[in-house]
Each structure stands twice: as structure tokens, then as C-alpha cells.
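Below you'll find a set of structures to go through.
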Structure P
């Protein structure tokens, strides 16, 4: 095959991507040159992206040159491509996906670690993405989101000039360009907190449809796993008939032989997004299933019970009240401290402190412990992470999954050979402790106890959410499920109670207000 010409935009990131593909081609014996092509999106910098006319304003000119045969390959950020290709063109290969998480880059004097995402109250955040804006405002409605255009270095430069307090950008681009971010506070926002754009982090190699010889050669650098997963994300986008400005996030990954898919969709950039999480064995028909779950006429619960108090501005409350779903929030247990003074002995030679609940965080810091700055913190999930932030501390390990075994395994690998303090409830199941390796030292610290309330009234709610094993014991001591009532258990330990009772239950991906919202949205009534 003769020397090929790769068409690319001229930004630093686009050139990195094109050179990356050029090097991949060289590995399979194909030589190539680069041709820089300016797109509409590169030329018009004074308008918001969603105000530009038409579709494919970062891709159209490259596709025109492909069709004119002035280039042989176009390299795109896959998320920039419309879901319908021009006649005569095809995506021949996609590369292995880079980390699709988001980064919040925050000016250091605008950091407040006691707040979610470490942003000070009312911070001005730059992004041109409607998807990011909708999800950020759902997490932090006090933020001011302002439009931000330009390539990655340009956007970082605008933050450096203090035009913004923070900006949100894709982690993939920063990783590829190896940009030094040491002057900023960097907050990694995971895919379960802000759902990425469909195909975020993947590169698309586009060719003419009739170049069958080139298509066959490019299979050597194609990553089938990435291709399979982003195909679902882009099909969801296509079925919603949305372009890249729709406030839609969709992310699919494979885990332990199953596929996990998150979807976030809002009507506008200021609308509170609906969220859905699905875990499936096969991907056939799953995009259609996702879209059906978001249908306006789909039956929703009239009332949801949850075994904890729910604050007025809580994410879970806002996600349900958007659909006029009544929330009955009441704890069925009470907690009491059993330690009033903390013996300094417990804090000697500690490397880590691990919290398995928000109560554990609260009761531990009420003891006013004197802790070395070198101590690291682990938490079971984002709820405990938020509680820890209130005391000005950031978690070094956050369990993402509602599966306590996965959380325990991840933490065990991290703390192997170190000393871990566990402030806990007196009746804790010790799930994390039991998973630690033999040379990890455990310092056990029961600091509070739970007491079941008396004479607990039944609920008529369509869905019942239980947030601890103790709450399950408390409710079912005097009550049974009514016909048609469905149950959500916040995690495995709570779920085991229902397994013992022979009751079917749903399990959220993450044991926090976002995960519970997703679980409610996913239940079929």
C-alpha cells in the first residue's frame, strides 16, 4: 500500500491523536503523513458550540476531504462524530479507550474541601458542554456555569488568567498531552458521578467505505472491546435523536463478565437530569431498553420510603420530586456514642482510618482526635466521603461499588502491610476488616451503638429503600411487605437480610443518593 495521508485538525490534542495513529500504523508497516485541516469549530470561536449551525462542526471538513480523496484517513475524537455517517464513509477502527473521567481544575484560592467537588460556594466554572453543566448543577446548584471555548491549552490558559474559578475538561485530553497541572487543585470526577459523553476517551479512524484493503489492515489496530461498548453509548444517543449538544451522558464498561451502563439525560442544560444504571449479561436490545426507561409515559412510583431522614436540598429528594414522587424518609433506629474520650493509644502508628458509614465519621470526629497529617482516609462510598469533607479532610480511597466485596478487595490491596484504624458501630459486620491481608494490622474502635425504635408503622409506599441491616430488622419485626411493594437494599450487607427472608431486592451500583436515585428509576412497577 502506498504512503497514506492522515487528515487532522491542528490543535495540540488533535495532532497528538493523529501522530498516535501514525505510530500505530508504522507498527503494522504502513507509512503516513499528516495534513492539517481547519474545521468550522476551529474557525468560529465567538459562539457557544450549541449555537453553531448544523452537525459535525469539528468533523465535516475532514469528511469532505476524505470523500474527495485528498486524504486517506481522518482521525477524530469519537465523541465529536455525529451518530449518522455521511454516505460513502465508515469508521474502520477505534483505539483502546483512555480514561473517560472528567477533571475539575480549580484555582487553589477557590478550593473548599468541605464542599462537594472541592469548589467554594458560588464558584464560576467554565465548560461549553450542556451535559457537564446539567450534571454539575444537579450536584452543586450554587455554582455559576459559564461558557468556555478553545482547545485544551487555551482553556487551561483562561483558567490561569483567572477568568474562571475552575474549569471542567476531559481527563483523556490532559493525559494524552501530559500537561503539568501542579499549579491547580485537581479533582478527578469519576464516571459514576458525572457520566461521560458517549464514546468519550476513544479515537475514531474514518475511511472511505470502498477502501476495503485499508479497512482490513486497520483491524490490526482496532480494539473490539472499546468498539462494542461505545457502539451502545452512541446507539443510545442516536435513539434519543440527540447530537453532541444534548445534555446526555452514557457510559458502558465490562466488569466481571457483565456490562455496566450509566445514562444521564436532561431536557436542557439547566434541567435536573434523570439517571439510570443497568447491569446486563449481553448488550443486544439494551440501548432500546435504556431509552424506554426514560419515556415520559412510563409508570413511576407514587411514593418511595427510605429508612433515613432526607434533607430539603438532597440530590435524592430533588431527583424524585422532579417527577412528583412523594418521599417518606424516617430512620427506624437511633444511634448513641459509646466512647466519650478517645485514648491516644488508638492513634499511635496509624497509617489509615477507614469509615464504613456516615455515622462512623460523625462520631469519630466528635471525639476531636489528634491525627498526624500523614494519615490517609478510606471510605465505603460517596456518602461517607461527603461526611468526611465536612471536617476538612479528603478521602484517599473511595469505594465506588455497592458491592462491599469489591470495595473491600480494592482497599485491601492498597493498605497491604499497613496499620488501619476502624471506627465503627458496635454491631458492625466487619466486612472490610475480614478482607484485609494477614500482614495488615487492624486497630478496632467501636464508638457508637444502634438501638431499634419501638412500634414502627408500616408504609404504603410502592418502593421501600433500606439503608442498613438494622433498619431491615427494625421494620420487619412488626411488618410485612404488601403485595406489589418492591425493595432496594443500599448494599450487600443489607441485601443479605432480604436473602435470609427470601425477599427479592434491587441493589444500586453505589451506596449513595445518586445510586439510590438510579435504582428507583430502574425499577419496573
Structure Q
């Protein structure tokens, strides 16, 4: 045995030594490769970091739209009333969820930011100094039915998720917070909130109720001891999401889900009037230290539909002036911008110069509760006993109803209101409607739907039938019943504002829409009416 070890021991030693050298070389090469890869990664990282620094060192001049962004409440022009209500909703000890309605470019986002800043300085407010303003655009906030990624509410990166990392390799699901949790203790601002996916909106409403986001995963088991405690806590108790929602939309209130509206205070930012756009235009020109000719100012004001458009026109005009070495922005330069941008003059309804037969100033609402003055005109022709007919033209919408996989169309409520009007004129005033061809028209291209033009149509037809002129300084809104009663309608405040802007001196509204605030108006009279007789008494001019 000893002879065997003496004979073969050296060989075994050499074999062990050989294996040791091979294994050592393997690990040496492995370590060397790791160090080499680490050096390559470090070198690559340093190279990319240098590129990133170079990219960040390149800065263009700040665009005028950024320079003109409101920094104080006084910079938000034309929305004093809306800002006042927004402050009362968010700056007190019990801030509310809010929906802001209004057209684009009127300062909804800027107002919400400034209100949060003011609320943080209020000792009674629950918002702390570090309260965050988290902004989300609903039009690009994607919804994933697989729940792999949800930037609004948060999601779970399951172990099968690409890039789940070492925890994923260990079979551990990883919760990822969304905007709701990032806004915890502050404000979540959702722009164009009406564009959210219905499933997202329902989940958001649940978050508003519970003040937390609950997540789930098929890979989570509460008895799994490999899962860290903080992940157990998240799945069992949810992610904190105690914030105040501020949603902004350009839609009409009736286009938003009732469940959302019932949880929020609704605030309306009105369209900018001529003076407000003029002030924004002046401020923009001052920011870039260029003189703006008065004629150029009037031209911009006439074409810009909102503050953002006005600022963009000023910036383009300033660029032309600077390239051509012109010291001021002239009307000629502005017209170049307007012609190239295919801008159309902003429609500004105005009253007729004198009373006319069969022509009535009606009032309507469109867009984000925007009021406008519309003309309602009627023409009648006597055609003989029982041979008459009626027609209505203009943009009178039809309604589409979908139910049970079926889609049907019905005539609009505005067309139905015509039938009510003709019935009232026949039964209440004894007019033989069937003996006349009656044509009612809505010129101007403003879509008309709903019954609120009822008293306007009735007045126009009555005026045309009796050849009596209608007061051109009176406007009206209200539904008329088949018994001649004036019924309440929506959007009265916006309609009164539109009448005021158009130069109307008196507005007729339904008695049930009357508000005591109307008594404080000094430049326009708001008169409540109960029936069609009162409407005709106010509107017609008996010479």
C-alpha cells in the first residue's frame, strides 16, 4: 500500500495541482473579465455623462409662452370671479375637490398652481409647505387592461415583468406608485379630465372615497415570508393617496359622469373678452421689450381666440420684426402672421342697429358653458286655409340614442320646441297657424339644441304674423310649454354675460332662474318672466 502511494502519489499531486491551476485560471479570467467589463461600463458611463452635461449646457432663450406664464393672481386676466371661488374651495381648513370648466388658454392650470401656493401659506389649511402639485394630462394617460402600467393610479411589476430585477427573480411582486400617491398631501391636477378611460375614472373615484390606492397581484401571498414587510404593508393597507383633485375640462358639464360631478365643486372660467385679450397682448409685448403699435394691438385682439393664441401671435410677429430689424411690431407685421396662420376674425355677435319684424335676439350656450348671442328669425306667408306648413333651418342638431345594440335617431329638442311654440300661438292667441307657411331660421352657424330657444321662436313668429317690430336691445332665453308658461333653462349666467358683451340692455329669463345677484348689475337689466304674454309685452314695440 505504501509502495502504491509512493509510486502514484506524485502523479495524484500533479493532477491536483493541474486542476488547481485550471480552476485558478478560470476564476482569474472571470475576475479579470468582470473588471474589464466594469472598466468598459465605467468608461462608457463617463462618456455618456459628459454628453449629458454638454446637452444640458446648451440652452435656448426662454419662449414667450413661458415668459408670459402667470406668476401671480394679477397675471391671470379676466378670471377674477372664478379665481375667487377657487381660492375659497381650496385655501380654507376643509379644501374640496374641484372641476374647472373653461375654454383653453384662459389660465385654469396656472390658477390651480397659484391657489395651492397660497393655501400652503395659510396656517388653517391642511396643505403643508412641501405639498406637491402633480399634473397629469388625461389625453395621454394610457390605460392598460393588463394593469402592467398605470401612471395615474399605480401598478404592480409582477415577477414575469420584463426588468423586474432581483426581487422579481425571487418571485416577489413590486408595487409602483402612480400620480395619485405622488400627489399625497397636495393637489392632483388632471387636465382634460373628461378624456379619462371610464375604468380609470371609476378607480379614481374609489381612491377619492378611500384616500388610498389598493393594488393586487396574482403573485402576492400574505403568508409568503420571502416578501419584505413594506410590500406586505402596501398590499394589505394600500398606498396613501390623500389629495385634493382639481380637474380641468373644455367639455360641457353634462358631458362628464354624474358620479364625478357629485364629488366635486364646479367652477367656471369664462372666455376672455376683448379687453382681457388686449391686456394679455400688451403684457406679452412688454416681456420681450418691443413696442406694439395700437393698430397691431387691435388686429391681434380681433383675431386671437384666447390668451395663448394672443401670446403666440406676438411671438411670431416679434420674430419677423427682429429678423427684419424693425424697432416695433407694426400692423403690417401682424397681418403677415395672421395671413400665414390662416386666422379668422373672432366672431363677436352684436345687436342690430334698429328694431326689425321677425328678428329676435336669442341666447345659447356651447362648449365649456360659453354663452353667445344668436339671431332667431322668422318669416310667414299666407297660403290659404289649411295649406300651411313649417320648416326650421340652421344648425339644429339631431340626437342619437344607443341601447341594446340598436342605434336610433330622433329629432332634436329644438325641433320639438317649434311644435310647442306653434301650439301655444294657436291655442292661446287664436292664430290659425295652418293657414301660413312659417320658416324659422338660426343664422350664424351656432349649433342649437334643447328647448331654451322656445320664447325666442315664439316672439319671432308672433312678430312676423302681426308685423310688429321686436326691440333690438332685448335678448331672451327660456322654454315655452304648450300652455304658454316659461320654463327654466340652463346656463343663464353665461347667457347674461354674453348679452352684456354684445351690448344688450335687457335680458328676459324664466322666473325660476332668477338670482338675487342680478339686482346688482348696473349695465344690464335682467327681468324674470312667467309666461309668453309677459315676454311679448316686454319685447314687442307697439307704435
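Derivation of every value follows stated rules applied to the coordinates shown; laboratory data play no part. Remember, it's a predicted structure, so these values are computed and weren't measured experimentally. Cβ atoms are built from the backbone, for glycine too; each structure is taken alone.
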Open item on the list: If distance in nm of label points 7 Å out along Cα→Cβ at positions 113 and 361 computes to 1.3, which of P, Q did it come from?
Closed with: P
Open item on the list: Starting from the value 43, 23, 14: which structure in P, Q was Cα extents along the principal axes in Å, for residues 17-72 alone calculated from?
Closed with: P
Open item on the list: One of P, Q was used to compute percent of Cα pairs over 36 Å apart, and the result was 39. Which label is that?
Closed with: P
Open item on the list: Suppose Rg/Rh (Cα atoms, Kirkwood Rh), for residues 201-296 alone works out to 1.03; of P, Q, which structure was it derived from?
Closed with: P
TODO: For helix-only ellipticity at 222 nm (-39500 (n - 2.57) for each DSSP H run of 4 or more, over all residues; to 500), the calculated result is -8000, so let me know which of P, Q that is.
DONE: P
- [ ] Using distance in nm of label points 7 Å out along Cα→Cβ at positions 313 and 425 as the calculated read-out, with 4.1 as its value, let me know the right label among P, Q.
- [x] Q
